[in-house]
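For reference, the structures are reproduced in the following blocks.
Here, each number is a calculation from the coordinates, and none is a lab measurement. Note that the structure is predicted; figures quoted are calculated from it, not measured. Cβ atoms are built from the backbone, for glycine too; each structure is taken alone.
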Structure I
Amino acid sequence: MVDKKPSKGPWPTPPFDPRFPNQNQTRNCYQNFLDYHRCMKKMNHRGKSAQPCEYFFHVYHSLCPISWVERWTEQIQSGTFPGKI
């Protein structure tokens, strides 16, 4: 799976997500990371544009520490990622 970088957009902060009302946004970060990769997998499988996936990309890049994203991406590539994508 190729991790394409979506175009830069006016995304100062992610919008409020009622699934994650608390101050700790760790689960929000992880869920948006999963949602992005699931979306990319579906869109690539269907042969459609991945433009709808950009929302998840921007949200997890705003919330997640870079070191987490790098580690998770390496785990996906090596097949050891614990999440279901």
Structure II
Amino acid sequence: MHSCAHLAQTQDPPPRTPEGCEECLSIGMRWVHLRKCLSCGHIGCCDSSPGKHATAHYKEVSHPVVASFEPGEDWRWCYIDNVIG
């Protein structure tokens, strides 16, 4: 398995919009699944959602790791190293 220092250095900030994707909520769009940025707490929708706001957030601010924000899921993804943890 490929090692990833980003996954080991994550934080757990509070979600900025616990009710859903920050961008989707502001424009009235629907999402499929949610991801939380482990650098700042941004909640964005997954790449299966029309907006792909979690990935857009990474591309805009370069925060490397997101976690699933779905009930019962406990995983993290590093955009830089393409590693799940």
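To which of I, II does the computed value 12.7 (Kirkwood radius over Cα pairs in Å) belong? Write out the running numbers ahead of the final one.
On the way: I: 13.5; II: 12.7.
Only structure II yields this read-out.
Supply the structure label, taken from I, II, corresponding to helix-only ellipticity at 222 nm (-39500 (n - 2.57) for each DSSP H run of 4 or more, over all residues; to 500) with the calculated value -5000.
Of the options listed, only II reproduces it.
Comparing structures I, II by relative contact order in percent (Cα under 8 Å, 6 or more apart), which one has the largest value?
If we compare relative contact order in percent (Cα under 8 Å, 6 or more apart) over I, II, the biggest value is for I.
Out of I, II, which has the highest value for distance in nm of label points 7 Å out along Cα→Cβ at positions 19 and 59?
Evaluating distance in nm of label points 7 Å out along Cα→Cβ at positions 19 and 59 on every structure, the highest lands on II.
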